[in-house]
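These are the structures, in structure tokens.
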Structure P
Amino acid sequence: MNPLMTIKGTLAVGFILAIAVAFGIGTGADGLKAAGMVWLHVMAGVVWIGLLYYFNFVQVPGVGAALADKDGPGPAAINKYVAPTALLWFRMAAAVTWLTGLSALAKLGINTGVGGMQGIIDAFTLAPGMAVIGLGAWLGTIMLFNVWVLIWPNQKKILGLDGKEHSADAIASAKKIALMASRTNTALSIPMLLCMVGYAHAL
């Protein structure tokens, strides 16, 4: 059976190839251990930001176009079958990205001799040498807050996932809050990604 026919098989192939790279041309188990948390952080971040961009650049305009097309199929299929799954991956990826980022900051503190907790404190207080990655951590934290406190609760209202009846005004308000939080995250993701990449590349 072709493993690429399922998403689990596809992910398994990807991880096997990555491990082969680590042991084939990398530094093996030691290198994988050293890079593992940052690797997971980046992978989760790709899923999170990829879905953020999907929502803003594809789904929101697509639902708008579907609503405007009176003779079309409407947005029901997106809202029923695509959005709930995408939102699940979106919020879980946000949480994993933030937690692995925190762990990477702790490891950075250990590697520089200041200690794990101090590495986190230095990042969030923008200490010398940690200001760039610290700003990235702050932006990511704001974005995580927006996902879990503003976007997800309001999307549950919009999509009817909370099991409650809501007035048209409440849904309109939820749409506005979710959209503005999502657009804020899209804007913040640009400098956040610059901070994440720039820290390791002499920004």
Structure Q
Amino acid sequence: MSGKLRKTFTDPLSENNPITIQILGICSALAVTVQLRTAIVMALALTTVTAGSNLIISLLRRGIPPRIRLIVEMVVVSTLVILADQFLRAYLFDVSRQLSVFVGLIITNCIVLGRLEAYALQNPPLPSLLDGLGNGLGYGAVLVLVAFIRELLGSGRLFGAAVLPEHLPRNGLALLAPGAFIVLGLLIWTQRTLTKHFDSE
């Protein structure tokens, strides 16, 4: 893999992370991170949709009339989201119920549409696929980390199995929306400090 392709894939994982640097996809990052299992499934679903839609739009980019490009993008993303949702309903029904409407809301996720507009429409299929994978995995890494912290501190469990001894106190705030904001805020601060992002602003 060339240096340019590697950078396309790895940048969203850290230095240009869609959540901690670009501050995109915050709503789902807060809503689906009470449990580690649901966060992982949501991360995989969004990564699949982002990578797949980037690839398809890149393949079609020369044939899409500019006036209807958003319509075409929405059709492609909607189709992939419906397929992902039906897969979850068929094979992971309990998780699908816990995720509720949030899988469907991938259609309007600014990360997905943002990458289509900013990257897939201007670049060949392979770089577009790597860009979609990188952004999806970057998003997913933050989701999984937030869910890990919230589930562990809030219930003393991971994947529903007890990890912390019963006598240790639980932090109920971690399972509530304010707790999610605090954890995510600390991660954003840590990420931006490590990458010295504040210095470049």
Report task. Please state which of the structures P, Q yields 36, 23, 13 when semi-axes √(5λ) of the Cα gyration tensor in Å is computed from it. Result -> P
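Can you spot which of P, Q the value 36 was calculated from, given it is relative contact order in percent (Cα under 8 Å, 6 or more apart)?
Q
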**Report entry** Which entry (P, Q) yields the derived value -20500 for helix-only ellipticity at 222 nm (-39500 (n - 2.57) for each DSSP H run of 4 or more, over all residues; to 500)
**Finding:** Q
**Report entry** Structure from which 12.2 was derived, mean count of other Cβ atoms within 10 Å over residues 21-28, options P, Q
**Finding:** P
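A short reminder: the numbers here are calculations on the coordinates, not readings from a lab. Keep in mind it's a predicted model, so treat the numbers as computed, not measured. Cβ atoms are built from the backbone, for glycine too; each structure is taken alone.
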